[in-house]
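Read the figures in this text as sums done on the coordinates, not as results from a lab. Remember, it's a predicted structure, so these values are computed and weren't measured experimentally. Cβ atoms are built from the backbone, for glycine too; each structure is taken alone.
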Structure P
Amino acid sequence: MSIPEIKRVLLKLSGEVLMGDQQFGIDPAFVADLAGEVKAAKETGLEICLVIGGGNIFRGMAGAAQGMDRAQADYMGMLATVMNALAMQNALEQLGVQTRVQSAIEMDKVCEPVIRRRAERHLEKGRVVIFAAGVGAPYFTTDSGAALRAAEMKCDALLKGTSVDGVYDSDPKHNPQATRFDTVTYDRVLADNLRVMDASAVALCRDNKIPIVVFSIREKGNLARVLSGEGVQTIVQDQ
C-alpha cells in the first residue's frame, strides 16, 4: 500500500540527526546535507513544512528525570528546537531556498510567531516554513507539535525522518530478529505501543487522516526516494 499523491508535506526530524557523528550539538556539515535533501524534495514541486526536535541540545523529559521541574525543562527544550530551526534556516538559505521560521513562543527578534495564514502565504510563495517551539506549552512533545502543524496546514502526509528505517514490532537495536512493517494501522501502533510517535500525535494524525511515513533520514537521498514511492519506509494509515 502506498500513500496517495501529495502536494504539501510536513517533515519531522529528530534533533539527534542534526548531531551527525557528534555526541552533542549541531554538525553544520550534516545540517547542510539535510538542507540539500530538503531542497531536492522542494524542487519536485512540493510545499514543505519542517518541525525539528531539540534532543541534540536539551530534552525536557531527560531534565525532568534528573529532578528539574517538568514544565521548566520542557520550556528549555522548546528553546532548543528554535536553535535547531535557525540552524536549518541558515543552511537552506545558503542553498538559495527561501525559508521562514515560526515559533510557538514569540521571539520577534529572531523569528515570526506562528500565524497559520501567514504560513500558508509563505508556502504559496514557494518558501519552506519551519515550525519551532512545539505547541508552545509544556507536557507536549515535538511529535505532537508536528502532528498539530500537519493538521493545521492541511498537509497530505507527515514524514518522520529518524535514525531507523521504519516501524518494527520491537526495538531493532536490541532485537536483531525484529520485523519491519511496510504498512501498519494507527490503531495497531497505539494498541501495541510501537513508539512511532507519542500516542497523542498518532491519534491526531488518525483523526485527521494524515498518513505517517517513517524512514531513515541518515541515508543520503532517501527523502527523495521515499517521496517518489521508493526507498525503505513504513506507512502508518488506515487499511
Structure Q
Amino acid sequence: MPDFRAFSLPDQREPREIRLSPEESHHLVVVNRARSGDTVVVFDGRGTEWICTLADARKNAAVLSARLTQQARPLPYAITLGQALPKGGSMDAIVRKATELGAACIAPLESERTQVHLAADRSDRKIEKWQVAALEAAKQCGNPWLPEILPVQSATAFVESARGYDLKLIASLHPGAQTLKPVLTAFTAIHGRPPKKVAWMVGPEGDFTPAEMNLAVSAGFVPITLGPLVLRCETAAIYALSVLSHELQG
C-alpha cells in the first residue's frame, strides 16, 4: 500500500484531476511531506479509491492526477457500536479503534450512569471531532470506509429504535450473560448463515443499570460477558469489536 492517503469527495466517478481541501492539502504536504510525483491514494470513505500522482504540492491547494479508479469490497458484515460516553477523551480513542476494526456505525450514548452529558452545541462539536478522529484512523490503517457517527442519544432511545439487525448484543457484567461463540453458533444453526448486521452496546464506567439491561433484553438484546475481569469501557469496546469481527470473518 502506498505511504500517502488523502480524503476527498470528487464530483465525478472517474475524475482526471482531484483538488484537495486546504485541510487535506496541509496534512498531505506539510504533515506527511508528500512531494510532486509521489503516489497518493485518495478515498471517499464510501469504498471508492483513486490511485493518483501528486501533480502540484501546494500546502493549501494540492492537485492530484488520477490514474486509476477502484472500488473496495465491503466487509461481509456491518457492526454498529452503541457506546455509552466515557469520561475524558476516551471516546476519541474508541472511535479511532472502531474505525481500524471496521465498524460500520458508531452510536454515542448517554446512559443512566454516564457522567458526561452534552448540550446540543457541544454534542455537534464532539461529533465533528469524532469524525476527524475516524478520518485520521482510516488514513493510517488503509480503511476505505468511514463509519457513520450518529448524533448523541440516550441508551433507551437506541434500544427502542434498534430495528433491522440480524443480532443485537449488549456487553454485560450482570449474572446470566453468555459467551459470544455459542450465541453466534446458535444463530448460524437457525438461519443457515452468520449474522450480517449486528448491534453491540457497551456501557459506561459501572456498566448499564439493571433497568437499562432489562429494557435491552426485552427488546431482543442478548447479554454477553467479556470475561471474568472488569474492563475499562474503552478496553471493552475494542475487545467486543475485535472478538465479534474475528468470529464473523470465520
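For distance in nm of label points 7 Å out along Cα→Cβ at positions 16 and 176, the calculated result is 2.1, so let me know which of P, Q that is. For distance in nm of label points 7 Å out along Cα→Cβ at positions 16 and 176, the value 2.1 is produced by structure P.
Highest-scoring entry among P, Q, by distance in nm of label points 7 Å out along Cα→Cβ at positions 104 and 184, is P. Out of P, Q, which one gives 20, 17, 12 for semi-axes √(5λ) of the Cα gyration tensor in Å, for residues 96-167 alone as computed from the coordinates? It traces back to P. Looking at mean count of other Cβ atoms within 10 Å over residues 32-39 for structures P, Q, the greatest value goes to P.
Source structure of the calculated read-out (mean count of other Cβ atoms within 10 Å over residues 72-79, 19.8) within P, Q: P. Here Cα extents along the principal axes in Å was derived from just one of the structures P, Q, and that gives 60, 44, 30; the source is Q.
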